[in-house]
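A.B. asks: Read through the structures below before going on.
Please treat every number below as a calculation from the coordinates, not as lab data. Bear in mind that the values here come from a model prediction, so they are computed numbers and not experimental data. Cβ atoms are built from the backbone, for glycine too; each structure is taken alone.
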Structure P
Amino acid sequence: MKTFYGWRIVAAGGALQFLQSLLLNQAFGAYVAVLVEERGWSKTALSGAAALKSTESALLGPVLGWMIDRFGSQGMIRAGIVTFGIGFMLLSQVDSLMTFYGAFVIVALGSSMCSNFPISVTIIQWFEKRRARALSMMQFGSALGGMFVVLVGLSIQTFGWRVTAFASGVIAIVVGWPLARMIRSRPEDHGQTIDGLPPAPKDTRHTEITAEPAFSAREALRTSAFWLISLGHGFSLLVVQAVNVHAITHIKEGLGYSLALASLVFTLVTAGQFFGVMLGWAVGDRFAKRKVAAACMLMHAAGLLMLTFAVGPVMLVLAALVHGVGWGLRGPFMQAIRADYFGRRSIGLIIGLSSLITVLGNIAGPLVAGAFADLTGNYQMGFTILSLLAALGSLFFWLATPPPSRRRGA
């Protein structure tokens with residue numbers, strides 16, 4: 001029996017997520033810790049680079065989403081891999097905060113073009129009945145990448161951050177290019193069907209009508225579900241991005257551990273994320289996703305509070321695992337719930353428009369944590385505020401009930 005090609009796309013997408021997670025998303029905190037010490041740049045200034053990446057992704061989101069809906073994602077992902085790698089090579093040569101920002105713009109552009117967003121839209125096009133499971137499997141790569149982030153920390157300590165950044169660029173292109181070539185935009189373009197199921201019969205007057213919703217972007221914007229999901233997603237990213245950028249520095253400076261040990265402790269976040277993704281793979285298509293997401297928001301809040309006020313290694317372990325499990329379980333649901341509610345018709349543009357809201361969490365999380373750390377000398381105040389906002393954000397998901405459906409052909 002021929003294997004459904006959609007699962008190959010899931011595997012390739014997961015491997016691309018592994019690269020981004022290992023080299024950038026969760027390794028960025030290690031660069032922050034070293035650059036604060038070596039170059040004397042403030043935490044707020046370096047947090048601004050993370051905010052810049054998020055802002056660029058959000059501003060490009062609607063354009064990229066429209067392009068994916070119209071032309072497919074495969075060409076964009078290939079170009080993104082090359083740009084991502086070149087950006088890291090340029091990053092290895094910077095000697096000022098201004099050139100650091102300039103190189104990071106290139107890294108961020110490449111990251112946006114081959115990130116979770118275009119890969120998730122591709123998977124949504126290939127899957128319906130097993131959509132949450134497929135998206136969760138793709139996120140295994142991101143979780144695994146985070147578990148190996150300690151290698152980046154060790155490389156920075158052994159070879160320096162410049163060598164590590166340049167090598168990251170080479171690895172991204174050499175490994176990422178053949179993976180990007182495996183991506184195919186839509187099953188219909190390659191003689192296959194959604195989920196690999198036999199084509200539906202064509203002998204009735206109702207062949208155009210399917211059970212899948214078919215919202216346009218304009219119609220989705222008119223629903224409360226669009227805004228509630230977007231706000232809930234944005235509030236979750238307050239914690240995720242703050243932890244990604246500042247946890248290693250907090251553990252190193254606030255709690256007195258070495259960079260390598262802080263990176264090792266941080267891998268427990270991704271160990272928890274990996275378990276959460278596995279849990280999502282098992283239950284993702286069985287339970288109400290909005291309720292699961294609401295519970296995960298409370299886990300984000302609790303995990304960050306424990307990290308903030310950790311008094312020993314046991315609490316650090318619990319903090320990392322609780323936050324990580326919530327992240328891994330919730331993450332794949334964000335695009336799955338949008339696809340369930342709004343369908344495939346304009347899902348790229350819908351997700352892209354939503355990014356204009358979720359970016360507020362990406363930007364504010366690191367900036368709030370960094371600004372309060374510079375102001376007070378520690379992360380306690382900033383982390384506490386973000387954890388309370390995450391708890392509040394659980395209400396958005398709980399209230400995000402499915403909108404009255406518009407169906408294809410109706």
Structure Q
Amino acid sequence: MSKKGLTQTDELIALENEYGAKNYKPIDVVLSRGEGIWVWDIECNKYIDFLSAYSAINQGHCHPKIVKALVEQAHKLPLTSRAFRNDQLGPFYKELCELTNSHMVLPMNSGAEAVESAIKAVRKWGYKTKNILEGEAEIIVCENNFHGRTVTIVGFSTEEQYKDGYGPFAPGFKTVPFGDAEALEKAITPNTVAFLVEPIQGEGGIILPPEDYFKKVREICDRKNVIFVTDEIQTGLGRTGKLFAEEHYGVQADVTLIGKALSGGLYPISAVLSNKEVLGVFHPGDHGSTYGGNPLACAVARTALKVLVEEGMIENAANLGPYFMEKLEEINSPYVKEVRGKGLLIGVELYPEVGGARQFCEALKEEGLLCKETHDNIIRFAPPLIIEKEDLDWALKKIKKVLTMKI
């Protein structure tokens with residue numbers, strides 16, 4: 001205890017509250033160390049991580065091979081900018097394209113940057129290839145979407161809080177209901193260049209589409225000459241038990257956006273994956289990023305992808321996800337409306353009258369399990385893909401205790 005009677009945790013939270021912008025409302029735990037599926041706070045309390053930094057840490061905290069790659073490259077050459085070439089970029093491109101069946105890669109830093117880059121690419125494709133009049137390009141998005149926090153992106157969000165006070169917004173976006181292929185087709189005009197969609201709406205509450213939805217979308221986009229863009233920043237790289245969530249629905253997008261777990265949580269890197277028709281619209285000077293494609297990020301990403309595949313993490317998510325869902329559904333809780341998800345991306349929706357999911361997340365923290373609410377009434381569970389069955393069983397006991405407690 002300090003001389004003021006505050007714990008170190010209290011003091012650090014107070015510092016954040018005094019000097020930091022209030023754009024987050026985190027669970028009040030101050031973490032200082034992580035290893036695998038576990039994290040420790042500054043008071044040495046141990047927790048199992050069931051959020052994985054919103055799926056950025058699919059490979060687990062501080063995976064030793066990824067850490068080694070980061071340290072070795074940091075000692076060699078962290079940054080060149082794209083004014084010069086580096087020895088990590090070409091191999092990164094090749095390995096990523098071969099893994100994902102892509103033809104071309106555009107590396108960026110954050111997920112939102114990947115989305116913005118895709119918007120620029122499909123608009124330019126519309127003007128240069130589809131011959132739409134300059135300034136008339138339209139992109140169709142879905143209700144309840146989450147694609148990032150830039151002004152352009154929040155402008156086409158249907159969540160009013162994300163938009164409040166930030167206008168005016170960029171034109172050129174139409175919104176249709178998620179999972180409604182007929183509404184998509186009706187919204188398409190000769191000026192439509194792309195349809196941007198999450199295969200599973202993560203931030204929106206782990207919302208899954210009808211099973212035949214994306215096959216219909218693929219057919220519509222082909223017939224109407226519209227670029228089909230999937231945002232796999234949260235759902236991709238093994239989270240749902242497939243390399244990409246779109247694989248569950250038997251389709252391949254024209255453009256796929258990845259980030260988060262692309263570095264295993266060690267360094268910001270994202271990428272736009274596509275073909276030469278779409279990404280080929282860019283010429284020197286059209287688009288760029290000082291840090292995009294830097295050698296440190298590329299070295300980290302190459303190793304993060306390698307361990308994801310070689311250590312069977314995708315298969316582990318495919319095997320343990322249904323088991324976890326089944327056990328959650330067996331919990332006889334008066335508060336739970338529905339359990340839904342794919343792989344190790346699972347949402348537990350509570351009845352609105354319960355009073356929100358936050359209280360359950362805070363109770364789980366006291367039990368040694370960290371997770372976070374989304375859209376008020378939904379608990380999101382997304383542990384690292386290296387988790388084992390015995391760890392899930394331990395977590396399920398804690399979850400059952402909290403979901404059956406009196407409130």
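A.B. asks: With helix-only ellipticity at 222 nm (-39500 (n - 2.57) for each DSSP H run of 4 or more, over all residues; to 500) coming out at -11000, pick the structure among P, Q it was computed from.
C.D. replies: Q
A.B. asks: If volume of the Cα convex hull per residue in Å³, for residues 95-294 alone is calculated from each of P, Q, which structure is the one that comes out at 125?
C.D. replies: That value comes from structure Q.
A.B. asks: Given a value of 28 for relative contact order in percent (Cα under 8 Å, 6 or more apart), point me to the structure among P, Q it was derived from.
C.D. replies: Comparing all candidates, it corresponds to P.
A.B. asks: To continue, here is another question. Which structure, out of P, Q, was semi-axes √(5λ) of the Cα gyration tensor in Å, for residues 23-166 alone calculated from, if the result is 34, 26, 13?
C.D. replies: Q
A.B. asks: May I pose another question? Ranked by distance in nm of label points 7 Å out along Cα→Cβ at positions 127 and 239, which of P, Q sits at the highest value?
C.D. replies: If we compare distance in nm of label points 7 Å out along Cα→Cβ at positions 127 and 239 over P, Q, the biggest value is for Q.
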